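Several structures are given next for inspection.
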Structure I
Amino acid sequence: MRKMTLLAATISAVLLAGCQQTPNAQSTPATEQVQVVASEVAKANALFEDSFMRGVMRSPVYQTYMGIKQDYDKWDDGSEARSLEDLELTKQDLATLLTINRAALDPITQTSYDLFKQSLEEGIADFKWRYHDYPVNQMFGTHSMVPAFLINQHQISDVSDAKAYISRLNGVPAVFEQLEKDLEIRAQKGIIAPKFVFPHVIDSSKNIIKGAPFEQGDDSTLLADFTRKVNALEITQTEKDALIKEANESLKTAIKPAYSKLISYLEQLAKRADERDGAWKFPEGEAFYNNALARTTTTNLTAKEIHNIGLSEVARIHDEMRAIKDKVGFKGDLKAFMQFMKTDKQFYYDNTAEGKKAYLDQAVKVIDDMKARLDELFITKPKADLQVKAVEAFREKAAGKAFYQQPAPDGSRPGIYYANLYAMDAMPTYQLEALAYHEGIPGHHMQIAIAQELEGIPKFRKFGGYTAYVEGWGLYSELVPKEMGLYADPYSDFGRLSMELWRACRLVVDTGIHAMKWTRQQGIDYYVNNTPNATSDGVKMVERHVVMPSQATAYKIGMLKILELREHAKKQLGDKFDIRQFHDVVLKNGPLPLNVLESYVEEYIATAGKA
């Protein structure tokens with residue numbers, strides 16, 4: 001039997017009371033109250049649904065992520081006019097929301113009301129910062145989104161899907177033309193990515209136009225993808241050949257000139273770039289970064305406070321690492337032990353096809369083993385499956401170490417844990433477990449897939465996100481297996497600590513670069529001197545900090561809050577504490593700001609304490 005919602009329970013109770021008191025009455029205060037609640041809840045949910053779906057339907061790209069094929073042949077409109085339209089729609093939604101009587105809503109809808117209101121208000125307030133970013137960088141950007149999206153999201157199930165793919169190829173020149181306009185607007189405002197960004201972006205762009213049909217050799221990334229998908233269709237060979245020929249033509253007449261023009265523009269823009277790395281260089285840079293920290297962490301912590309939390313956590317984790325060093329009998333100090341872990345060949349697979357396959361096979365085994373033990377940790381589990389893949393060759397050089405791609409809501413596409421195997425000397429085996437737990441299970445796949453599958457909450461909560469919540473859960477998920485007795489190999493436990501240490505260092509370096517005017521090299525040196533990671537990891541991480549101000553602070557701040565709430569619940573509930581119930585509270589309400597998550601945990605403590 002399904003549990004009744006709070007609203008259903010409230011209505012049932014009030015109706016019952018009304019029937020008992022005035023069985024013959026046509027209308028009573030109680031029934032009128034129920035009608036008011038139902039009416040206001042219906043208005044709120046209609047607004048949430050309409051607003052969310054309007055946003056989806058205004059974005060062909062988002063439609064595809066959601067498994068909707070209405071505008072399967074189109075790209076998003078990235079113009080300033082569209083941005084202004086979106087702002088006006090946001091203001092209209094806020095005005096409509098304020099006509100709804102919040103006090104008449106049930107508790108679940110009140111939370112949705114508050115989150116929706118906060119999102120709208122922040123969207124309006126943050127409109128002034130819409131150019132305070134780099135839409136093309138080594139981590140993400142339109143130049144890499146286009147091929148990654150077509151390869152990973154644009155499924156071809158029939159001829160019309162193939163035609164839509166070709167239409168999207170033909171639409172890329174217009175997308176890139178708008179991108180160049182946006183980059184130029186930023187340049188006029190003094191917002192240009194530092195010099196180091198441009199070689200990464202230019203190289204990634206050049207990779208897309210290598211191979212057939214652009215030049216002799218193997219099929220290019222996009223042609224290979226299109227050909228593979230079309231060849232899997234149950235149509236005649238003549239039809240397949242015709243579609244592939246049409247795609248070849250679009251690649252030559254649309255993709256090649258679009259990328260060539262973008263590369264030329266980026267080469268010129270690079271000449272106007274400098275080597276200043278922090279957000280402090282932006283117009284109103286300090287205010288922008290403080291706002292970014294607030295949005296990322298969903299706290300009021302200052303840059304200085306976050307910096308100091310990082311320093312404290314680094315010191316604590318170093319102490320735990322020293323204990324492992326002593327346990328394995330290593331002779332030497334922590335720095336020497338880190339160097340040993342960084343360089344000893346026993347901790348690395350060969351940088352060969354066989355070595356990369358071995359890494360992926362082991363990651364699959366780690367995730368499969370954890371799947372078998374999920375009942376120890378969770379009541380609710382996702383229906384969507386999880387796959388493990390290597391980052392594609394065209395973007396592996398510039399992409400991050402590992403990341404997760406959410407499943408399609410309709411189940412047509414599984415969640416994917418991507419491991420970047422470009423440089424195997426940056427993927428030590430002692431970190432393999434922690435990475436798999438973080439990106440896969442019980443990490444992002446549990447949190448994101450469960451959120452998408454929830455019933456009874458509006459879509460904006462299912463598919464939205466708060467970075468501190470999402471990444472805090474990911475980092476927390478690295479620790480939980482340790483508490484289950486995993487990481488049996490002390491070197492793997494060191495790997496777990498090294499991953500946590502990495503996130504603690506992020507607090508120090510992100511704030512150092514963006515609030516304290518650290519140079520890129522200062523940031524790299526901090527990672528190299530305080531972690532066992534490869535120097536290349538430090539370079540990539542600092543470059544990520546530079547192009548994504550505040551984002552990397554979310555992990556440790558979020559994890560610390562989840563742990564704080566868990567320890568509080570344990571202390572308050574004693575023997576009544578159930579880790580599975582706690583995890584249900586954290587995951588079954590969708591992504592939340594940390595302060596709202598805290599209120600849910602307090603509610604759980606109050607309810608469980610009475611049980």
Structure II
Amino acid sequence: MRPLTRRTALLGALALLATPPGTAAAATTAITPDPGYTVRTLHFAVTVGPGGAQRCDIVGDLYTPGGASAAHPVPAVLTTNGFGGSKDDQAGIADYLAGHGYAVLSYSGLGFGGSGCKITLDDPDWDGRAASQLVSFLGGDTGIGYADAAHTQPVPALDVVRHDPVDHAGRHDRDDPRVGMIGGSYGGEVQFAAASVDPRIDTLVPLITWNDLSYSLTPNNTDLAAGVTSATPGVTKLTWPLLFFFEGAVLDSAQGFSNDPSRVIGCPNFTDAVCTSLAGSGTLGYPTPDTLALLRHASVATYADRIPIPVLLVQGENDTLFNLNEAVATYRTLAARGVPVKMIWQSWGHSGATPAPGEVDLNHPDPATQYETARVAAWFGHYLAGGPADTSPTFAYFRDWVPYTGIATPAYGTAAGYPVGAARGFYLSADGQLVTDPARVRPGAQRFVTPPAGFPTSSSGIDAFSPNVPPDVNLPGSYAQWTSAPLAQPMDVVGQPALNVLVQAPTAAPAAQLGPGGELVLFTKVYDVAPDGTAALVHNLVAPVRIADPTRRVRITLPAIAHEFAAGHAVRVVLASGDLNYRAGLAATPVTVATGDTGQVLTLPVVG
């Protein structure tokens with residue numbers, strides 16, 4: 001199965017997640033279903049980049065409900081593709097929305113699916129400004145929409161979309177439509193980019209997208225300055241960036257050559273800075289300052305203070321690309337500023353493309369039988385269609401250990417906010433044990449050696465493949481581990497595990513003086529160990545860390561999980577020296593982890 005960033009199940013699923021009011025949720029909206037609508041392919045002339053110096057052509061499909069008119073205007077939805085996709089991926093979402101009274105503009109993002117210019121990683125100066133001009137078109141502005149790619153046949157001003165009296169900066173704009181956005185992955189972050197430059201946008205529904213792209217592609221799960229943003233360079237991911245580069249530079253570049261030959265000049269289909277950053281990070285094993293600046297400029301973590309509108313965050317529990325920590329960081333930032341925000345942790349993501357039964361259905365959307373469909377229907381119903389307030393829970397998380405039939409509602413735990421649960425400590429002790437009683441901690445030590453040249457001593461499967469292959473394995477002598485006693489009762493963990501640990505690596509300290517390439521790199525993992533000894537890496541999630549100062553204790557914030565450790569199962573935490581999906585440390589380094597004090601502890605957020 002191809003990853004969801006490509007033109008596959010992700011954007012098909014968005015067609016269902018965007019289910020507007022009208023079916024089982026009709027009581028929450030004033031919109032009446034209208035099976036008749038028209039579709040017209042248009043081209044849009046946009047200017048992007050610093051100072052608007054770059055002119056680009058965007059291709060999109062405009063879906064207009066049959067009952068929409070200047071006398072009876074309707075709300076609008078703007079949507080675009082995930083990485084490697086096109087406007088056609090949103091045909092399902094647009095079909096359903098237009099059939100239920102929304103005007104929809106589905107477009108191919110810059111560098112994809114017939115649109116011109118290059119891929120800029122959803123940068124606000126490029127993708128954000130492009131989307132803003134499409135908002136202007138939906139609001140009735142002229143000089144943007146054309147019937148041809150050469151922009152010689154202008155189309156009349158659109159007059160069927162409902163207008164707002166003022167935007168979210170309190171200003172009147174004659175081209176201000178009532179408009180929301182929805183999309184996933186690459187089509188999720190562009191919503192933040194657009195809203196950061198355009199206060200006319202009214203609500204966002206970003207799915208499985210990033211908070212800080214420097215964390216997504218070069219994570220460091222320690223030394224966090226804020227959210228998922230580390231104060232020090234992280235560890236380069238290998239498999240996901242390679243897939244993206246092949247998709248964007250080879251497949252999409254070839255497909256788009258006839259529309260815009262300039263896309264293959266220099267760095268094929270990416271801006272030159274992207275190629276330089278990918279090559280540099282892959283070689284060095286860490287991001288340079290220029291790479292960090294590039295990735296963070298294209299991340300909502302940098303400009304969240306410019307997002308004032310309601311946001312429904314949807315993130316996947318099975319996602320090694322944009323893990324749950326990304327949504328947690330965005331949620332916390334927006335909530336702290338008083339922005340209306342809710343968060344759903346769904347079962348599926350980039351690493352597991354198939355939704356659980358009753359979450360969403362790729363062919364037959366129905367809010368009465370699909371939990372996520374109903375949630376988004378209520379959200380759009382309130383913020384776009386003027387329906388009743390959305391009374392759904394602020395935080396919901398899928399529990400794959402809860403049996404149910406039909407709609408997935410019973411499998412979702414809910415809370416009035418995040419975080420949830422209470423901290424439970426598992427202390428590192430002698431003989432590789434995790435103990436829950438601090439008085440039982442015993443002195444001991446485990447030793448291993450990190451390999452030279454970043455050799456992958458562990459495999460948690462290839463992240464960009466689903467299902468992940470090869471199977472999980474840690475080579476002898478390359479890791480340390482601690483395992484708890486079998487649990488007497490089930491333990492439900494919802495949130496971010498954390499490991500406080502002090503490693504001894506005397507040779508790493510002088511090597512670190514040479515820069516990040518000489519620093520100690522480790523990989524932290526949490527396993528569920530069955531009674532027969534079989535160990536399963538929870539959701540295949542790994543927390544890479546680059547330890548700049550191995551003489552001090554570090555706190556490692558692992559990717560968030562929603563997981564039940566069943567009665568009779570045990571908890572295991574592993575510190576590994578390499579991983580197949582990352583560029584590990586470059587220097588061979590002996591590592592010792594000595595126990596005997598209560599400061600070395602794995603903390604799990606436990607509910608119930």
Structure III
Amino acid sequence: MSDAVTLFGTDQPPVEGQHYGVGPWSFTLEDGALRHIALQGHEAIRNIAFLVRDRDWGTFVPALHNLQITQTDTALGITYDAVFSNNDAKLAVRVSIDVGPESLVMSATGDALGSFETNRAGFTVLHPIADVAGQPVRVKHSDGSSEDSSFPDLIDPWRPFMDIAALTNQVGSAKLCCAFHGDIFEMEDQRQWGDASFKTYNRPLDLAWPYTIADGARLSQSVALTWVPSATSPASPVETGEANATFPEMALVIGAQDALRLADKPSDIAVVNPQRLLCHFDAELGDTTAQFEAFAAAQHACPDQVFDLELICLFNADPATELTMLAAQMRDAGFAPDSVLVCPSVDRQSTPPGSEWPDCPPLADVHTAASHAFPDVTRGGGMVSFFPELNRKRPPLEHLDFISHGLCPIVHSADDVSVMETLESIPHITRSARAIFGDMEYRIGPATIAMRQNPYGTRTIPNPDNERICMAHYDPRHRGIFGAAYAVGLACALAPVGLSVWTPAAVYGPRGVIGDDGQWPISSALNGLAKCAGQKVQSAQVAHGCAEARIGNLDLKANLTAKAQQSFAPYAWSITAANAPETT
């Protein structure tokens with residue numbers, strides 16, 4: 001087995017960028033994008049890229065060629081061609097990057113060869129969240145007017161800024177102006193998807209999508225960064241969680257078929273020994289009685305586990321009728337969950353700005369009906385998808401005992417660095433969630449690298465070649481050492497939040513701990529993390545490519561990078577008793 005397969009679960013090599021520095025600027029050129037643009041040593045822009053999305057918001061991977069680089073002591077010029085293909089149509093784009101002491105400009109000219117269907121085609125600019133969230137910004141609009149505002153502190157459910165021509169904010173001891181040309185740009189708060197960034201993009205979401213770039217049509221856009229000296233403005237630190245948090249109990253997900261497999265071999269659960277199993281019930285699949293019977297079989301075979309139910313309902317008519325029927329089927333099957341989270345099936349799909357909400361009974365009616373159908377069971381609400389859906393459609397709290405939502409780090413980017421950077425956003429997500437429902441019991445999960453269902457399109461993206469792609473149903477890194485390090489990093493990020501339950505994996509399948517060829521490295525990490533349940537969180541942080549925590553008498557550490565640091569090999573991790581020798 002190659003080192004790449006051991007680390008990442010795939011032979012596909014990680015992308016390696018080329019670092020450049022010109023005057024006050026430094027950045028990495030990676031697959032045609034500019035990453036981690038620093039101004040006088042301070043991160044100014046996390047990413048500038050020309051991106052093209054398909055009708056499911058998947059990202060087209062362009063063919064890059066004709067890269068040319070010219071550099072002097074005071075200037076840098078880079079040009080390349082990017083060709084995006086969608087069936088028989090192509091979008092051929094010429095990109096140029098010009099860097100000097102006072103400015104950095106990235107421009108693109110594209111021509112459609114055939115009728116090219118897309119949800120978005122153009123520049124995307126990411127501002128980092130550290131030292132930016134909650135801080136002042138001046139927004140210039142296309143009519144020449146400007147407004148003084150702030151980047152959101154808590155996560156906005158919608159778009160914080162519209163019709164953007166330029167954004168000016170403090171970066172270290174400089175004022176940075178980021179100007180946009182060639183289209184209408186707006187911003188969304190990407191923290192809610194887990195990205196550690198605010199994203200400015202072209203073509204407002206209020207316009208129809210997908211749309212077609214006509215054969216022979218040309219687009220032209222640019223992003224220009226300029227700066228002037230300015231007094232330093234101190235940034236307010238982000239609060240990271242509860243002062244007296246305890247580490248949550250762990251759950252693993254099972255579907256009905258998984259439940260039958262576990263019932264036949266209950267010893268499989270011992271590879272992790274979670275406290276709970278989260279049973280995923282989906283009325284859309286039909287044969288609801290058989291689903292409950294499968295979960296009852298697993299519960300009988302695994303009496304030491306607490307069972308929770310994730311109940312996805314049709315709600316085509318009166319919710320009381322469907323919930324009463326399902327409660328009766330559950331009792332007749334002999335399945336007795338400790339908790340039930342009720343979610344309408346249509347709420348698995350996101351409702352973006354400008355879209356019509358789908359038909360669905362009011363959530364107040366849904367959860368009132370659930371309180372009658374399951375009177376003696378802990379009841380939850382929220383979303384089985386992600387925080388944006390919860391933030392946009394907030395459940396009534398009066399009939400609920402807990403709130404839950406999931407996490408996924410490959411919604412917008414799928415490279416190794418971006419996946420680990422999503423851990424930076426977790427304090428922002430959880431603070432924003434707490435602002436919605438206060439001190440109510442809080443659960444998170446499933447929280448896996450791969451996406452189990454796509455709220456933003458018609459499907460999760462197939463990944464037959466074991467690549468790093470956004471919104472993939474299967475991500476090979478889950479079965480490598482990378483996946484184990486990510487799980488430890490996730491644990492450190494969630495530790496201060498005061499969760500009651502987290503769900504970092506399934507038992508079987510592409511997001512499981514057991515594959516067809518045996519246990520994956522994540523199983524060992526989760527086995528150690530399960531032992532943390534109920535223990536006091538004494539310290540926890542994710543910073544500078546490392547995750548560390550002291551939970552009870554256990555020390556958690558993980559290297560979240562591809563470079564050795566602090567005596568840890570790439571993506572190495574350890575969970576050890578305090579003052580004991582470290583093992584990985």
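Quick note: the coordinates plus some simple rules give every number you see, no bench work behind them. Treat the numbers as computed from the prediction; the structure is a model and nothing was measured.
Among I, II, III, considering only volume of the Cα convex hull per residue in Å³, which has the greatest calculated value? Let's see the in-between values first.
Values: I: 177; II: 138; III: 160.
When volume of the Cα convex hull per residue in Å³ is calculated for I, II, III, structure I comes out on top.
I have -0.90, -1.35 for log10 I(q)/I(0) by the Debye sum over Cα atoms at q = 0.10, 0.14 Å⁻¹, for residues 193-408 alone, calculated from one of the structures I, II, III. Which structure is it? Don't jump to the answer; show the numbers that get you there.
Working: I: -0.90, -1.35; II: -0.54, -1.00; III: -0.61, -0.96.
It must be structure I, since only it matches.
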